[in-house]
Structure 1
Amino acid sequence: MRVLVATDAWRPQVNGVVRTYERLAQEAAKFGIHFSCLAPTAFRTLSCPTYPEIPLALASPRAIARHIEAALPDFIHIATEGPIGLMARAYCRKRGRPFTTSYHTRFPEYFAARLPVPKSWCYGVQRWFHNGAAATFVATRSVASELEARGFRKLMPWSRGVDTELYRPREVRQFGAGPVFLYVGRIAVEKNIEAFLNLSLPGRKVLVGSGPQLSELRHRFPDALFTGHREGEDLALAYASADVFVFPSLTDTFGLVLLEALASGIPVAAYPVSGPKDVVTDFRAGALDPDLGAAALRALSLDSDAARAHALTYGWEQSARQFVDNMLAAQDSGEWEREGRRWQRKKKAARLGGIGPLQF
């Protein structure tokens, strides 16, 4: 079975969307499914306004069509609502070809943090985009409930995993004796990082990542350590060197960094909002509180082993099986026929045996 993922988020970007689809492709290959990506790397690009780290593809609808048809996909999945995602959607709708989507990013909140754009307008665009799909995969139950209240339909759960071999407890203290309060992620306004930096906490604050707000925050908060971008082993060592992972975001739909911290044996402190309240469900592994400072101090006393044990319940193989089972379930739901044209596919003798397609 061949699956084409159309995505505007790909290397050299470093974020949860990119890591998710990279790992999805690796895991799905183990049970005979070939993933290919239609990404900005196939085209000329320009930098996204206000966010130069993100390249936007300069592609034509004809070029998008050529790439899709050359991939000979049995299934098409659209990961993002950017230029590639929009043109891939138009291709599918014009030809009556069904597709699935994922809801990864709260763009209405992201835009509102930068521009005076009503969130209702942005949600209207996203609702139009996703409701044209046979199904939309959503990472958490709380986000699905919010989207349903806004008129989004045909939602299916697709959770995430974590590499528990790379991210694990280690005897290392790169940032001193501590206590060390760590943030990992984009240094950008939508991540609400100032809420963390303004806290009165003992020890040291360390921030790993890059983004458009890095220079400003580094200048305004000279006592905090900004390490810049890290990944792989360097990132794993940073996690293991901390005592508490502080997640100030109010806009994330999941937060892979939460699982990476927990797998490293680092308790989490966060607001009780969508994302953290779906991931940090064991009170021994993290503290959720409207007072982020109180959550951070409480997390200092939590058990490293409990944090690690909680992360071990999330696996990438399980995530990949759920993705594929959902795609097969969407095919069987009748949405394929409702597009007005039946595409011939080879039926699999049996499902892959994962946790199964589930409706929220």
Structure 2
Amino acid sequence: MSSPHERPTSKPVILFSSGATSYELVRYLGSSSNGEVLLARRRYTDVVGGSVIIKRLQEPANAIARARLLEEFKLIIQLNHPCIAQVFLVRMHEGSPHVVMEHVDGLSLEALLNFSAMRGVPLSEEFAAFVVGEVADALFHAHTLSDVEGRPLGIIHRDVSPRNIHLGSRGRVKLTDFAVAYSKMEGRLATVGPLLKGDIAYSSPEYLLLQPLDARSDLFSLGVVLLELLTGRHLLDLPEVEEAMRLAGPPSTVQASLDSEEQSWVTAPEMAMRMERFRIEHVERATQGLSVPMRAIVTRALQREPADRYQSGLELRDDLWALLGGTGRCYGAREAEKEASVIRGEAARLNSGAEIPEEDPPSSPPGMSPRKPRP
């Protein structure tokens, strides 16, 4: 697919229409492994509406893949939660699926983590508890969604990562991009192949082992995000994991077979090897400076075995909200917005006064971040 660009003309560039609504290109935001991301706005005849994000996915390989993809997006459209960026429409156009989604302003956690790294201070426990608690609540909604006949849809996000969690205006938390989500209907296990989707730096152990997935895989990914917010360190970049990698032998057959659709800071086989070598003791050492309740939450979230983790987003949310209540102070959307603003301002001052954007850069490479090591 060729990358669209803004054209120097006053005539609107209409991407496609659906009924009385047309979608006008504003600008090209970037690309990912499975498609291109466009900023567009709705247009009704001669009236211009609000902004939306359009993800133009790669054309499915065959009719079966196309039908499966469209069926899964029909399920995702049913998601209705204040902390989930809504999917409005899925439309096949010129052979490619186009997904019209809510445009979330503000900054992603990926950007905030980068700003936090610039100043050398992690985000506060209260900020992490509030944001991750909101996402855990959103995941519980997705994981427990049922169809009209009451059958569980078994939606798994599969790409819970800092770039897909946004802090919007007025401190609203939004989980975005269910474009690589998987739905497993009752009686069918969600298995994965060696070509992994999403940002594999936040994948669960079972995903990197090509084992069946369930909702607890997303909760592990969210635990990796929580650890990074609190410590500024990524789970698979802890010193003990680095040391274990230096002593490691060649990858196993399963690990060597892995590949990822999106580039990360190490290859998929090495990411799987790092995951194999991390131990919960490494997490306990990394969180020594945190409060006892928060350390317990992070440790439980990052258990290698799904049975030892939080069993639902509701459990994780409740523990994080209880921690917030136990701090003796009120912390919510307004406080989160203020903390993010302070972090952005400090990062600007430390970066020689360079202007820090109010929103994420339009085309930052997916899965890559200056706070992490490069191969």
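Just a few scattered comments:
- Which of 1, 2 leads on distance in nm of label points 7 Å out along Cα→Cβ at positions 115 and 243, largest value: 1
- Each of the structures 1, 2 was assessed by distance in nm of label points 7 Å out along Cα→Cβ at positions 35 and 99; the largest value belongs to 1.
- For 21.0 (mean count of other Cβ atoms within 10 Å over residues 275-282, calculated) the corresponding structure among 1, 2: 1
- Identity of the structure behind 22.4 (criterion: mean count of other Cβ atoms within 10 Å over residues 123-130, calculated), options 1, 2: 2
- Among 1, 2, structure where log10 I(q)/I(0) by the Debye sum over Cα atoms at q = 0.14 Å⁻¹, for residues 227-266 alone as derived comes to -0.46: 2
Bear in mind that the values in this text are calculations on the coordinates, not laboratory data. Bear in mind that the values here come from a model prediction, so they are computed numbers and not experimental data. Cβ atoms are built from the backbone, for glycine too; each structure is taken alone.
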